[in-house]
1. One of P, Q, R was used to compute helix-only ellipticity at 222 nm (-39500 (n - 2.57) for each DSSP H run of 4 or more, over all residues; to 500), and the answer was -4500. Which one was it?
2. Taking mean projected area of the Cα convex hull in nm², for residues 61-132 alone as the criterion, which structure among P, Q, R has the greatest value?
3. Out of P, Q, R, which structure matches 33, 25, 21 when semi-axes √(5λ) of the Cα gyration tensor in Å is calculated?
Structure P
C-alpha cells in the first residue's frame, strides 16, 4: 500500500511538471507574433494561378498579420483560402472585391476599430487584438517617383540628392500622411503601432558609413525613412540585421540593370512590443521561390519582409 501511494505521488508530480512545461510552451508561443508585408503586384493576376501561389507562400510563412499592397480585388479569395480575417482599406460601403483598391490587412486574430485616413490608397489601418492586447496596424504604399536605379551615379551631392528626393509624388504623399503617423506614434506608450508595406524608397540605414564605398562615397540620410526614425519608429529588418553589407535585404531587383534595393519595410513603435527576428524574401516574377523545401512560382515583382515580434 505504501509503495502504491509513493508511485501515485510520483505520477502526480510528473504530471504537474508536464503541465508546467506545457503552460510555459503555450505562453512562449502566444507571447510572439509574426507580421508579413508584401506587394503582390496587380492582385497577383499577372501569372497563371497567381492568387493561389500568393496563398501558398503565405501559408509557408504562416504570419499572424499580413500587410498587403496592390490587392486589387484578390483580397476575399486570399483571405477565405487562408481562413484569415480581412480588412480592405477603403470606405465601408466598398465591395471587398473591388479591383481598384490598393491596400488591405489580413489577420488570424480578431479585428477591432478601423483606422481610416483621407488617403486610403496609400495609408490606412485597423486595430487587431493579439492575445487580448491591442495593436494598431497600418498598410502603406508610396509612389516610386522620383526614382533612379543608381542615385550615386547621378553626379549630385548629398544635399542635391535630398532635394531631388523631394521633387515628385513620394515626398508629397509622406507629408499628407505625416499627421496620422505623428498622432498614432504619440500614443504608442499605451497602444503600439506597426507600419509596413511598399515605400518605394531607399533607406538612410543602407546608405551610411558602412556602405559608402558602394555609393560613390556618399552617405545619404534619405528623407523618406529618416522622417519615420525621427518619429521614433524602428526599421525592424535593419534592427535585427544591422549590417547592410552582409544582409542587404533586397526586395526590388532587375536582371537587365543594376537596380537592387530594399524598398519594402516593417516599422514599429511601442513600449510593449519589440522585434526579435526579421527576414526578407525575393524572387523574380514567374520564377521559382524556394521556401521550406518547396518550389512556388513567384507572382510578384516585389520581395517581402517578415518580422517576428514579442510582447515585452
Structure Q
C-alpha cells in the first residue's frame, strides 16, 4: 500500500521521505529515545533547510503583548505601512512542543505578501515546560489585544481580524474561534487552518492509514499530545473537532494533505461546519504529506498554490477549483 501511495508523491519529496524512513529505522535499531531537545532540533533544521526563500516585507517589527499570565512576544509584518490593512494572527505549528516565530519567519513573510494583510506571528509558550492551556491562553490574549498592540506601534490597520495556523497552530485557531463564539467583544472574521490538528483522540481512519512513513507518525503524535496534555484532560472535550458550533463561528478554510494522518479530521471538521451553515471551504492537496509548507524547496508549486488559496479565501473569493 505504501508503494502505491509513494507513486503519487512528487519525486523530490518522495526521495527525501525515503531518507527519513531509513534514518528512522537506524535510530530505532540503536535504541533512539525521543526528547524535547532532539524533537525541536529536527523540526527547526527541517524548516530552515527547506524554506530558504525569505522575501522582504516593507515593515517588520517585534513587540510584546502584555497579558495577565505572560508577556507574549510577537512579530509584526506590515506589507503596506502607509495603508490600513486587516490583521491576520498567525499561530505556528510544531505539535505544541516545537516551532517559533524565528523559524516560521519566512512563512509569515510570504503570508503577508500573498494576502496583503498585516501578519502578527505569536511566540506562544510551548510544552512540556508550559503545557495546556498556556499556549492557548497566550493566543487568546493576543487575539484580544492585537489592535491595541498595533496602535501602540502607531501602525495603520483596519479593525478586522482573522486567524491562520498550521498543524498545532490550526488547533489553537479553531479553539480560539470556538471560544470567541461566546465572547461578543472578540470578533473573528475568518480562520484558515492548514493541515490542522483537530482531534486529540486520534480516532479518524487516516491516523491508522498513514501511521508510519509519511513524516508525521502516530507514535510521534501521541508523544506530542502527552507532552501537551499533562493533566489527563478529557481529550475529546479539548478537541476542536467535537466543540460546539453556533452561527457565530467564522467562515473557515481547511487545507489538508492527501497522505497526512490528520487528513480525515480536517475533512470531518469542514463537513461538520458546513452542515451547520458555516461558510466553509476544504482543499485536499494531492500527493502531499503533513507540514509540506515547511518543505517548500521540495514542493514549491504546491506551496505557492496554498498561499494563493489562502489569499483568495481571505479576500472573500472562492478558492475552489
Structure R
C-alpha cells in the first residue's frame, strides 16, 4: 500500500481506518457496539464515504443491529462525522493523541454540551438507581471523594440521570428539537425502534407496548432508520453566503412525514462560534429551520411521572414515595 493511503480493518465490533505519513499517523476508530446507524455522520460527510448498513428484523424485533460502513478510498479522516456522532462511537487520534482535524483547523465547532452533578442536592438513597439507569455505564461512585463522577467523553446526554436524581444532575444537550410517535401508523407488532434507541426515549413498558419518553431523546434519528416505513425524499438546491462567497448545494428533504410512525426533528445545535461553509452546509443537511423553538422545560420534565416510570426500577421508587 502506498504512503498516505487509508488502510481499513473491520470486525464485528469496530472499524479502524489508519493512515501513515511522514509527519503524522492518523487513526479513526468506529465502535460498532455504540453506533446506532443514525446517519448523522453520513449526512455531513463531504465525500460520501459513509454508507448505511441495514439491520435485520424478525417479527417486528431487531435481530441484527443496523450500522455503517466506510469506504477507505473516499475517507480522508477529516473528523466531521466524529463531531456530529450523538453516540460518541467515533474516536480520532493523530500521532497517538486524541485530535479532530476539522476542529483543530476551525472548520467545525465544538458542540456545547455538559453534565454536572450537585452532591449537596442529591438524595443518596438514589445512588444505585442513578448508576443503574445510565445506558452507557459512565456514572460511578467515587468513594474517596464521596461523590458521583461522569466519564464525560462517553456521556451521550440522554438526561436519564437528571430524572433519576430528581435534578441533582444537570444535563445540557447540544441538539434542540422534537420527537413524535404515532403508534396508529406503526406496523402491527413492530418494536424495532425501541431495540435500537440508545436511550429510553423509545422503550417497551410492562404491558409490552411501545412508549415514548421524549425528554430522553438525543435526536439521533436511528429510530427512523430502522422503521419499516421509510422516509421518502426529494432533492432541492440551497444557496447561502459564507465568508464573502456564495455557495449552492443540493440537499434532500423528507416528503412523507405525515405517514411516518416516528418523526425526529432537529431545530438547531448549540456550538462554539465558527465561520465555515462546510459547517453551514452540514447544518442544512441535518437540521430543520425551526431555530426559534426552545427545548422542553427541565423543571416540568422532572415532575413528569411517565419519565420516572420509564427508568429501570422506576415503578418501585414511585411506589415508595
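1. R
2. Details: P: 4.7; Q: 5.2; R: 9.2.
If we compare mean projected area of the Cα convex hull in nm², for residues 61-132 alone over P, Q, R, the biggest value is for R.
3. Numbers: P: 38, 23, 21; Q: 29, 21, 21; R: 33, 25, 21.
Of the options listed, only R reproduces it.
A short reminder: the numbers here are calculations on the coordinates, not readings from a lab. Given the structure is predicted, the values throughout are model-derived calculations rather than measurements.
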